[in-house]
Structure 1
Amino acid sequence: MKEDFSTLLLEWYEQNARSLPWRGHSDPYAIWVSEIMLQQTRVDTVIPYFLGWMERFPTIETLAAAQEDSVLKAWEGLGYYSRARAMHKTARRLVQDRDGQLPRDYKALMGLSGIGPYTAAAIASIAFGLDHAVLDGNVKRVLARLLAYDGAVNTPAAEKELQEIAQNLLPAGRAGDFNQAVMELGALICLPRNPKCSDCPVSTLCAAFRESRQAELPVMKEKSAVPHITVTAGILRQDGKVLISRRPASGLLGGMWEFPGGKVEAGETHAQALERELQEELGITIIAGDLLGKYNHAYTHFKVTLYAYHTLLTAGEIRLLQASETRWVNVNDLEAYPMGKIDRMISRDLLKAGKTNG
């Protein structure tokens, strides 16, 4: 099957591959950037971010020299901000230790911050032509249907087995094209629902197609229910400015700016939660006022509903008990600060309200 599969797939890919700004790129840095951005993110979403990033940070050296806020701002809206911080950290390490060059070695790539097995294989194969197979969601789906694989593909044991299968199917010397071709097949033809089997170049080799089992494959281990949390945030004003705080570098949305607040605990009202959180976070006493707005957002492992309240500071001096930094900022200047989606929505609502009142 190996030769037939790779031959049919590569012929199809040559004729049907989408024209994407990182394809055919000779710069390993551009391939690295695109692969990090594409993790758990749609291609159409990534394209403008990739183009903007490469214009702003065209080389590893320019990325290494940038300030973290500039890096996070360029990434804003893509989510998973630890990816951007890891790239920034790795760029600085590469400039310091490797003359600003990515290593041409799979194991060395794996030793860099933010680069795991998939990304290392993608860079090694696409940028350097090394024979390493990638395994992402698209590849798992293609292989599971091709072989009528009945194991749950989202388990460590299955991932190990499928990685070995992908490696065995890899045509020597064509790893870069082959990896992109399998992922392209999963993105365009072998879809999660309603796969386009009539257009598939390898349907004659596909066990799921032969057995009419496309709809039941791949098998997925059932995930736990996604928890939902309620959060409050305070809009504090002083001399025409609003207070924002910077989250610690580690953890969710690390290094991003936000309107201070936190999780509503069991038995608390929104006002009680906001008063407690600002006391714990900044050492200040406040009174929660009118509601500015209600905001919803879904992260990978949980969902959030945030209630933002106009807030009055009544006592205390701001101290950095949990936040890494605070600033009083003009509402018109909030756009310059990197924020997560909910805080960006709040900042834009504040800007709209200011224009309406003005």
Structure 2
Amino acid sequence: MDGSTTTWTLRELPLAVTREDADAWLVAGMVRARNAVIRAEWGSDDFAGTEREELADLAHQRYTRRRRVVALADGDEGDPDRVVGYARLDLPLQENTHTGYADIGVLPGHRGRGIGGALHAAALGLARGDGRTKLVAETDHATEPPAGPGALSAPTGSGRVPAGDPSVRWAQARGWRLEQVVRHSRLHLPVAADVLARERAAALERAGADYRVVQWTDTCPDAWVDEFALLNTRMSTDVPLGGLDLEEDRWDAERIRTTERQVLGRGEHLLTSAVEHVPTGRLAAFSSFQVPGHSDEFVWQGDTLVLKEHRGRRLGMLVKIAQLDLLARERPAVRRISTWNAEENSWMLAINVALGFRPEGCVGEWQAELSAAPAGD
């Protein structure tokens, strides 16, 4: 398809699409286009998605309204290859109803023709129509630049994105403000046995007898689900957020179960370790892995949190090592783990570095005000 000669139109997907619907080909095309964009940005298919994952997300809209718009090149109805760009909009429905999350991408061969700008305008229009006054978006960068004239630093004082990157210039031209930089780190398995033994022994000694590890796969045991919901609630505000305007996101047992069904419906799996404070019987920390359906060698590091009142006892290291033990037992073929941490989160970054995680790029977290239409829509 020649991007220099084809014309294009925008089409919004219905809120809920199933594989049997006439519009299912739009989902397939959007997933293909997004995977191509991800591959161009990261040089890897580890972060790719699947049609099953997207359909499962569209089927679960109790806590998040998911709006999707695609740019279609000329061609036959039903041809997924017509999708040359996309705007994915996730709008929280419980808390943070003033904001949302936008993901906009255009196939490399179709850029520079106004498609991204049209998708951007469509996404902002949908967000405003839903009563949102702000949006959050990300730019992905395979390398974090050193300090200097070629770098744009986060207002937090930690982390930089490449100032000359087309995505950075594009976001700035449309009124977006860089609020935070997140480091992408990669751990290549296995971790040296002596490193694990040293760090495990030090963590156990510091934690003492008042703490013990509990673990589960896929679904949280009923005995822990309320505690796990509390940890997820605290995760929403206990981590550094830079200048992002986000309030506490409340979780309960029902939301935990709904999210588990969504993840399993995506063809993915969950591995979770938590730390119990034995004297109170409460959970003090947790860490999770999300196992994608498209790869046996890669997992996403999900959230990791130690409650503020339990910090200083090396529980972060304890629970991260417990996760590596669980992963080795349940998914021995995994060879790569990716994690993302705010550059100002020096405590968690130190744990990751000690375990062997190494920086492999960064993500810019951007925020836009929607009270008035920014120039360049």
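Nothing in this text is a laboratory measurement; each read-out follows from the coordinates by a stated rule. Because the structure is predicted, anything quoted here is derived from the model rather than measured. Cβ atoms are built from the backbone, for glycine too; each structure is taken alone.
A few comments on the model shown:
- Structure responsible for 1.05, with Rg/Rh (Cα atoms, Kirkwood Rh) calculated and labels 1, 2 on offer: 1
- Between structures 1, 2, the calculation of FRET efficiency 1/(1 + (r/R0)^6) of positions 99 and 291 (r between Cβ atoms, R0 = 35 Å, to 0.05) yields its largest number for 2.
- Winner on FRET efficiency 1/(1 + (r/R0)^6) of positions 35 and 179 (r between Cβ atoms, R0 = 30 Å, to 0.05) once structures 1, 2 are ranked, highest first: 1
- Ranked by relative contact order in percent (Cα under 8 Å, 6 or more apart), structures 1, 2 are topped by 2, which has the highest value.
- With mean count of other Cβ atoms within 10 Å over residues 139-146 computed over the structures 1, 2, the top value is the one for 1, the highest of the group.
- Largest in FRET efficiency 1/(1 + (r/R0)^6) of positions 83 and 163 (r between Cβ atoms, R0 = 30 Å, to 0.05) among the labelled structures 1, 2 is structure 1.
- Rg/Rh (Cα atoms, Kirkwood Rh), for residues 123-218 alone derived as 1.17 - corresponding label from 1, 2: 2
- In this comparison of 1, 2, the computed figure -13000 for helix-only ellipticity at 222 nm (-39500 (n - 2.57) for each DSSP H run of 4 or more, over all residues; to 500) is attributed to 1.
- At a computed 0.10 (FRET efficiency 1/(1 + (r/R0)^6) of positions 75 and 259 (r between Cβ atoms, R0 = 25 Å, to 0.05)), which of 1, 2: 2
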